[in-house]
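What follows are several structures.
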Structure I
C-alpha cells in the first residue's frame, strides 16, 4: 500500500490518482507493491536525515530508504517540497510535474535503476519520462 504523510503544511493533489499511477508503474516493472510511505517535508528535515543516516551535509530533493524484499517494494521516500519548488522554477516546469518526477524517481530506484554513473543517468531519465507519460491526470 502506498501512503502519503506530511511533516509540513502540504497536501498532494489527486492522491488516489497518484497512488494508482505509482502502482501501475510498479506493476509494469514486474514488481509487487508493498508498503511504501512518502513523507513530504522541508529542507531542514531532509538535510538532518541526510546527515544522520548518510553522513551527507547537503540539500537534496529526495532521500529514500529501501526495505524491499525480493520483487516486493517496501520503503520510505522523503521529499523536500522546498527543493521540488526550486527545481521546478530552475527547470521551468510546473510544480506538479516536478513533484511527480521526484516521486517516480524514488520508485525507479526501488526497481533497481541507478543514477550515480553517467550511463545510468540517461536510462533513469528515460524511465522517468516513460512513467510520466503514463499519467492520466495532472
Structure II
C-alpha cells in the first residue's frame, strides 16, 4: 500500500502533508512521488466513487478476487496420454469461504473430470495457461 500524501481537514478540504522545512530537493521528490501515485490511480481507469465502493466492499468482506472468469480456458495435462485437455469455464461457485468450485465444458481432447474441479486443483492438476500445463506434463505435448 502506498504512503498517503494528503489529508482532509475538518471541513473536508484536501491538504498535502508537506513539511515547512523541505529543501528544494525534498520538495521536488515529494512532487515526483505525488505525481507517480496520481498516475497509478489514473492508470486504474476507476472513478473516485468506484475506488470508494471497492474499498468499502473489501472492508466489509464482500470482495472476492477470482483467479479466472467465466469463458476462460483452463488446461489439464493428461500424463497417461501425453496430451493437454482444454476446458472452458462455464460457472464459478462461491460460498462463504470464497471460490469453491469451477464448472466447465470440454473444448479439446478428452474429459478427465466431467463436472468440473475444486479450487484446490488450480496450479496442481488444472492450469490457467497452456505453458504451465506443458511444464506439468514434462514439456512434451501433442503440440495442439
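Below, the figures for the structure above:
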read-out: When relative contact order in percent (Cα under 8 Å, 6 or more apart) is computed for each of I, II, the largest belongs to; value: I
read-out: Origin of the derived value -16000 (helix-only ellipticity at 222 nm (-39500 (n - 2.57) for each DSSP H run of 4 or more, over all residues; to 500); candidates I, II); value: I
read-out: Among I, II, structure where distance in nm of label points 7 Å out along Cα→Cβ at positions 25 and 129 as derived comes to 4.1; value: II
read-out: Structure (I, II) behind the derived value 19.4 of Kirkwood radius over Cα pairs in Å; value: II
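Just so you know, all these numbers are worked out from the coordinates, no wet-lab data involved. What you see is a predicted model, and the numbers here were worked out from it, not measured in a lab. Cβ atoms are built from the backbone, for glycine too; each structure is taken alone.
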